[in-house]
1. Out of 1, 2, which structure matches 2.4 when distance in nm of label points 7 Å out along Cα→Cβ at positions 15 and 63 is calculated?
2. Using helix-only ellipticity at 222 nm (-39500 (n - 2.57) for each DSSP H run of 4 or more, over all residues; to 500) as the calculated read-out, with -20500 as its value, let me know the right label among 1, 2.
3. Determine which structure produced the value 1.43 for Rg/Rh (Cα atoms, Kirkwood Rh), calculated from the coordinates; the candidates are 1, 2.
4. In terms of FRET efficiency 1/(1 + (r/R0)^6) of positions 23 and 71 (r between Cβ atoms, R0 = 41 Å, to 0.05), which of structures 1, 2 is highest?
5. Using mean count of other Cβ atoms within 10 Å over residues 55-62 for the comparison, can you identify which of 1, 2 gives the largest number?
6. Work out which structure the value -0.57 belongs to, where log10 I(q)/I(0) by the Debye sum over Cα atoms at q = 0.18 Å⁻¹, for residues 7-46 alone was derived from one of 1, 2.
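Nothing in this text is a laboratory measurement; each read-out follows from the coordinates by a stated rule. None of these values were measured; they are calculated from a predicted model. Cβ atoms are built from the backbone, for glycine too; each structure is taken alone.
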Structure 1
Amino acid sequence: MKRRDDQEKILKLKHDWEQVDKLGGNSSISVLEIKNQLKVHEAKQAKKFYKELTLFLFTAVCILSAIIMSFVQSPVLFIAIQIGSIFFAPLVLFVLLKRSKQEGMFSK
């Protein structure tokens, strides 16, 4: 009885392995197609990077221009902005870190 059960299990395992081999053997995507998809993805990533870099540089130039203009026109206002940013920047950093930790908990 036990030997018969073992034989049935072996036959079932062989049948299952044959099905797995059939599923894995029919790869419809060639290496060339994968390389092309990778190149397209890298091109999209590069385009996205340059777009973000351009936006960052534009924002940085605007901020620096505003700072320089405020310093030239009103040094007291410039000093007030600097003191305010000393207290405001850590608060923004704390909020962003807290938000990223909360998002990290749900993404896992």
Structure 2
Amino acid sequence: MTIDKSALFEATKALWPQIVRVSDNSNATNEIYQANEKAVPQGDDWRQLALWAFHQALGVLEKRALAKGLPLYPHEVAFDEFDTRMRANLNGVDCWLDERAEYESS
């Protein structure tokens, strides 16, 4: 099986609102992530991994938005940052060996 990394990224990004007002609620991204996680079936490992990687990738943008009192725009997450987080997560635990090989070969 081949993973379409770009499609996985775009599908995950589409689950996020266009704007998140983190200055009004510093826990907003966690709340959105948790709601998205609940909406994805537990057996859908790729989407679960992608949700977590995207949430992690938002971290830098979120810190900047909070520091400046600005809203967060999830669509600004770059594919490269998402991909870096996906690779790091797949390399973190040996239970992902098959998925890691599949991702790397895609």
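1. Working: 1: 6.6; 2: 2.4.
Among 1, 2, the structure yielding 2.4 for distance in nm of label points 7 Å out along Cα→Cβ at positions 15 and 63 is 2.
2. On the way: 1: -34000; 2: -20500.
For helix-only ellipticity at 222 nm (-39500 (n - 2.57) for each DSSP H run of 4 or more, over all residues; to 500), the value -20500 is produced by structure 2.
3. Values: 1: 1.43; 2: 0.99.
Of the structures listed, the value fits 1.
4. Details: 1: 0.05; 2: 1.00.
Largest value of FRET efficiency 1/(1 + (r/R0)^6) of positions 23 and 71 (r between Cβ atoms, R0 = 41 Å, to 0.05): 2.
5. Details: 1: 10.0; 2: 19.1.
Top value of mean count of other Cβ atoms within 10 Å over residues 55-62, among 1, 2, belongs to structure 2.
6. Working: 1: -0.62; 2: -0.57.
The structure behind it is 2.
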